[in-house]
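Read-outs throughout are calculated quantities, based only on the coordinates presented, and are distinct from any laboratory measurement. What you are looking at is a predicted structure, and each value in this text was computed from that prediction instead of being measured. Cβ atoms are built from the backbone, for glycine too; each structure is taken alone.
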Structure I
Amino acid sequence: MSRVSYLLVLTLLASLCLGSVAAASQTARLGVTFTPNRLGQGANVEFNTRITAPKGEVPSPLSKLVMHYPSSLGFEVSGLGTATCSEAILESRGPRGCPADSLMGRGSVVVAIPIGPEAIYEDATVAILRAPQEGGVAMFFYLDGTEPVDANVILTGLLSEDTAASASEKILVSVPTVEGLPDGPDVAVVQLRATFGPLGLTYYERVRGEFVPYRPRGILLPKRCPRGGFRFSADFTFQDGSRSTALARVPCPMRSK
């Protein structure tokens with residue numbers, strides 16, 4: 001083997017090794033819960049994701065999250081998001097400026113802000129609101145952080161059919177780049193919790209000229225539980241080009257005697 005060929009082989013092997021290390025630089029976990037977990041009834045569905053990196057490292061910033069869930073769950077008939085909120089109003093006034101009937105759920109997020117070899121962590125609240133779109137269910141995830149980085153970030157989400165898997169649907173969440181401290185790396189998401197459902201929500205409907213408060217039904221669980229329970233998965237795409245997949249399962253509820 002010539003010297004040039006030898007160097008080319010070494011370069012190829014090095015790139016493959018670096019690629020495998022980058023793909024394993026962070027891992028993700030997924031947890032899903034139904035509250036209450038009663039078949040044939042409305043429920044709150046909570047997604048809890050956690051991203052970890054090797055000890056002493058900060059995960060690469062998240063750029064996209066795709067949540068896959070069974071199509072038997074009635075997201076589109078949940079009664080959530082009967083009104084919409086525009087991005088312009090959300091940017092200028094926050095969730096308080098949006099119609100009460102546009103709120104679909106709430107959550108929280110934990111982000112890591114790298115500072116040199118270390119990182120500081122910040123908690124932020126999340127409001128999930130229905131976004132205007134024809135022929136689909138679009139949503140905004142409004143992140144409100146105050147300290148040490150005072151910033152409001154809007155993530156966009158879209159609920160659609162999952163063409164890659166039968167009997168499945170998905171929520172695609174696009175995560176914009178969020179700058180950290182001046183001249184520092186971008187902010188990295190390490191935990192995201194999102195609850196879709198009527199918990200803490202109050203809607204209003206017009207009855208005989210008056211607005212009457214009510215609580216939306218929530219995510220409708222099917223009357224029958226699939227064998228092995230309800231299966232979920234989440235695909236994570238990171239800024240460094242790596243990816244990770246996490247699986248979760250909600251067991252079938254126990255039958256009452």
Structure II
Amino acid sequence: MSLQIHPKAKIAEGCKIGPNVVIDEHVEIGPGCEIRAHAVITGHTRIGARNQIGYGAIIGAEPQDLSFKGGISYLEIGDENVIREYATIHRGTKEKSSTILGNNNFLMAGAHVAHNCRIGNQVTLVNNVLLAGYVEVADRAFLGGAVVVHQFTRIGELVMVRGQTRLGLDVPPYFMAVETNTVAGVNRVGLKRNGYNYIQRRAILRVYELLYLSGYNRLQAVEAIRNEAELQIPQADLICNFVASSKRGISRPVRKVIGASKEEDLDGE
């Protein structure tokens with residue numbers, strides 16, 4: 001077994017390190033992590049507790065950005081993430097900037113997280129998902145296989161993105177993204193699985209209708225949502241704040257809604 005671990009690297013107790021692993025000088029690894037064979041952890045990278053780094057994964061390498069000038073930047077990874085084989089996560093581009101990965105995320109084989117991305121908690125990136133620089137993915141989002149996301153795009157909480165979807169516009173919380181920059185209704189299965197009740201699910205569907213099916217522009221829709229008495233719930237407010245703060249614009253509706261958006265499809269507690 002050949003290990004290349006810099007003597008100044010900080011590795012906590014209880015870590016398991018496989019053969020041919022490279023860990024560079026400024027790396028900090030928390031307790032109970034498993035680093036599998038041929039993984040490389042480099043740069044100013046801080047990894048929390050009980051993470052699994054898969055075979056051949058590259059963690060903390062310099063960004064793929066022509067503006068990068070070799071300054072000190074960071075990668076911060078939380079606790080209990082599973083990062084599978086050959087996944088790549090790059091550190092920030094600008095001096096002292098960071099790429100951030102939260103807790104309990106699952107990055108499947110070949111997933112790529114570029115510089116300065118911010119990934120929340122309980123996010124799933126299926127095989128070969130590609131996130132460009134400065135992408136934000138909120139808690140509990142699910143990105144299917146081979147999804148491609150343009151730089152600076154935001155994906156909201158509990159969004160479901162169908163495999164091979166291409167995104168360059170923001171996707172508001174709780175919706176389903178498909179094809180190219182389009183949404184196709186509410187992530188009803190995700191809402192049920194995460195304990196949202198019928199009243200909450202019906203309100204989210206109503207928000208979707210006002211945003212996409214009412215004929216309102218974005219600002220008019222947000223105003224209508226905020227003025228409707230039955231929509232005064234945290235989930236509707238989260239969507240409104242997300243939409244109002246979008247700089248790239250939000251994804252458009254498909255002509256025909258894919259998946260259920262009828263009221264009866266929201267039943268079944």
Parent structure of the calculated result 0.50, given that FRET efficiency 1/(1 + (r/R0)^6) of positions 64 and 176 (r between Cβ atoms, R0 = 30 Å, to 0.05) is the read-out and I, II the choices: II
I have 1.3 for distance in nm of label points 7 Å out along Cα→Cβ at positions 56 and 88, calculated from one of the structures I, II. Which structure is it? II
Taking percent of Cα pairs over 25 Å apart for each of I, II, the highest value is that of structure I
Who wins on mean count of other Cβ atoms within 10 Å over residues 48-55 among I, II, i.e. which is largest? II
With distance in nm of label points 7 Å out along Cα→Cβ at positions 32 and 208 coming out at 4.3, pick the structure among I, II it was computed from. I
Using FRET efficiency 1/(1 + (r/R0)^6) of positions 224 and 240 (r between Cβ atoms, R0 = 41 Å, to 0.05) for the comparison, can you identify which of I, II gives the largest number? II
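Who wins on relative contact order in percent (Cα under 8 Å, 6 or more apart) among I, II, i.e. which is largest?
I
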